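Undergrad: Listed below are the structures to be examined.
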Structure 1
Amino acid sequence: MLAAALAFGVGRYPVSLLDVARVLLGRLAGHAPDVAPAVEAVVLQIRGPRIAAAILVGAALSVAGTAFQGLFRNPLVSPDILGASSGAALGAVVGIWLSLGVLAIEGLAFAGGLVAVACVYALGTALSGRDPVLVLVLAGVVIGSLLGAGVGLIKYLADPYNQLPAMTFWLLGSLSGTHPSDLLPLAGPVILGTGVLLLLRWRLDVLSLPDEEARALGLATGPLRVAVVAAATLVTAASVATAGIVGWVGLVVPHLARFLVGPGFGRLIPTAALLGAGTLLTIDTLARIVAPVEVPLGILTAFVGTPVFLWLLARAERDWS
């Protein structure tokens, strides 16, 4: 709540908390608020959608990171482990290269993330040996490298004066262009994927065990792994399609949540969602006010996430699980 209040109030056009309350309560009550039209436009058309998007993206990346870290039993895993971010990046730069509209670019980014993970899973299944989790991670590395090469090729071929700056800005991550019409395509996949992971939270505790132990407890690890990967990929692809590549949130926030509430997914997933939403909302607010021009989210998340991650590692007295 504090982060949202700060985000509504600060910026190039300061708005008092009283005016923010008048606008929001007035709209909820169904009548025109007693404020200047410019104030209402700033709150409802500019900052409101951006705040909502930051909350959704932060929560989604944190929940996806939590799920992937449990699935792969590795504390260094982030939501892009299976190439969702790389696939979305390739889709977005192709859209920019073809001079498509914003919605088409976001659609290509979303589809690219889903297709990339589908390719990774197909490759991992085809090559699956004694350790399917390890094979899946290695397949993600291979496909991610290939997609990264594709992004580099498109950037090399792009117009250096118009298209290349747009690609670079998108890849660094930003919510500056968020429009109210962007919220529904973002909220739908995020709510669906997060809901599935919440329903599977107790099974994730068992899935975090070695496969032999999980099967001995009666868990069908194969179908459950597919469901977790699909849900986490859905929220990751939707987030990257809207905000670009925002690093560190999906890696650091799950550690912080685990430090606060322990490894049980019943409490870990909701805690990670709340912390991720507040974290990205705060960082996005800083991105608007720390410099005369807006700082890309990927830069600030790296500056903030690196020392926090080192602090968490220093505080850890036992294994993450």
Structure 2
Amino acid sequence: MRKYCSLLFIILSISLTGQELYKEKLLLMGVDFEFTVVTETKDEAAFFVKEAIKETVRIEDLISSWKLTSQTSKITKNAGIKPVKVSRELVDLIQRSKRISKLTNGCFDISFASLDKFWYFNKPMKNLPDSLLILNSVKKIDYRNIIINEEKSTVFLLKRGMRIGFGSIGKGYVAEKVKEKLKKIGVKAGLVNAGGDLTTWGNHPITKKWVIKIADPNKVLNNIGSFKLHNNSVVTSGNYAKYIQFNGIKYSHIINPKTGWPVRGVKSVTIFCENTELGDALATSVYIMGKEKGLDLINKLRGVECLLITNKNKILKSNNLKLN
């Protein structure tokens, strides 16, 4: 269920007198980040970006599945053994993740991480994973077996071999927390792009709303549209950048936690909503659920819209989505 940016987000901005847009792009958490702040001087901008980086690193140390010292890794290490006391912040994130799992009937599930050892999309794979091994790992995936004790602030994975990972919600969470931090220290307007999970706040100095254009990296589709963000977020999940290919068949990096195999039939899903964390989780969920069930879910949620592109390049939209 790892998720990467699939559609290209092009930020339309103009350098201004007085209040200007300052941007910095860098690699964090293994993906491209972009911090944009509206301020008067480069020195102020540099300070704000430094604070944004610090907040990103802090959260990575909390939710990373690969850092052995992270609280998330400690939870996994003690799967089936004992509960692990963690920060209230992590408890709350896991609790929200479980609620989204229930909402999506398990299509979103942070316990999918037991499949990480079988699928590699950042390096070559010589063979497809063994079906029996996949099946055995899927048996360990169930968000209901993530036991939370609110009073003691502990998390317990009920079965040995269970793992949790935040690949389908973590970048959205980071984007929200960085935005929160920047607003707190005085940034009145800006944009955070966490590997394709994009959120804005305040007014763009020229256009007031942040104008975002959707483009197709494969250049199959033209003029998909543009939209205006104001205190809002957009997140895309798709199969452009990360996939493997065997015998002419393309396997997406987005894994169905119920089967253990890559999802087919959908090219990309873009979610528009107020909260980037929620958008992150829903983008992957809709991708896995497919066009009918996915769009049906979105149409039932207030303040959430969706743009879906099938693998045959058909564009589908939720009921109330309007693009320019």
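What follows is calculated from the coordinates using simple rules that are stated; it is not laboratory data. Since this is a predicted model, take the numbers as computed values, not measurements. Cβ atoms are built from the backbone, for glycine too; each structure is taken alone.
Undergrad: Computing mean count of other Cβ atoms within 10 Å over residues 92-99 for each of 1, 2, which one ends up highest?
TA: When mean count of other Cβ atoms within 10 Å over residues 92-99 is calculated for 1, 2, structure 1 comes out on top.
Undergrad: Quick check on the output: -9000 is helix-only ellipticity at 222 nm (-39500 (n - 2.57) for each DSSP H run of 4 or more, over all residues; to 500), derived from one of 1, 2. Which one produced it?
TA: 2
Undergrad: Next up: Going by relative contact order in percent (Cα under 8 Å, 6 or more apart), which of structures 1, 2 comes out largest?
TA: Working: 1: 28; 2: 21.
Looking at the calculated values, the largest one is 1.
Undergrad: If Cα extents along the principal axes in Å, for residues 100-203 alone is calculated from each of 1, 2, which structure is the one that comes out at 53, 43, 21?
TA: Label of the source structure: 2.
Undergrad: For FRET efficiency 1/(1 + (r/R0)^6) of positions 140 and 300 (r between Cβ atoms, R0 = 30 Å, to 0.05), find whichever of 1, 2 sits highest and give me its label.
TA: Evaluating FRET efficiency 1/(1 + (r/R0)^6) of positions 140 and 300 (r between Cβ atoms, R0 = 30 Å, to 0.05) on every structure, the highest lands on 1.
Undergrad: Something else about it: With distance in nm of label points 7 Å out along Cα→Cβ at positions 132 and 188 derived from the coordinates and found to be 3.0, which of 1, 2 does the value describe? All intermediate terms of the calculation are to be shown ahead of the outcome.
TA: On the way: 1: 3.0; 2: 6.7.
Source structure for this number: 1.
Undergrad: Using mean projected area of the Cα convex hull in nm², single out the structure from 1, 2 with the greatest value.
TA: 1
Undergrad: A value of 0.60 was computed for FRET efficiency 1/(1 + (r/R0)^6) of positions 28 and 148 (r between Cβ atoms, R0 = 30 Å, to 0.05); which of 1, 2 is the source structure?
TA: Of the options listed, only 2 reproduces it.
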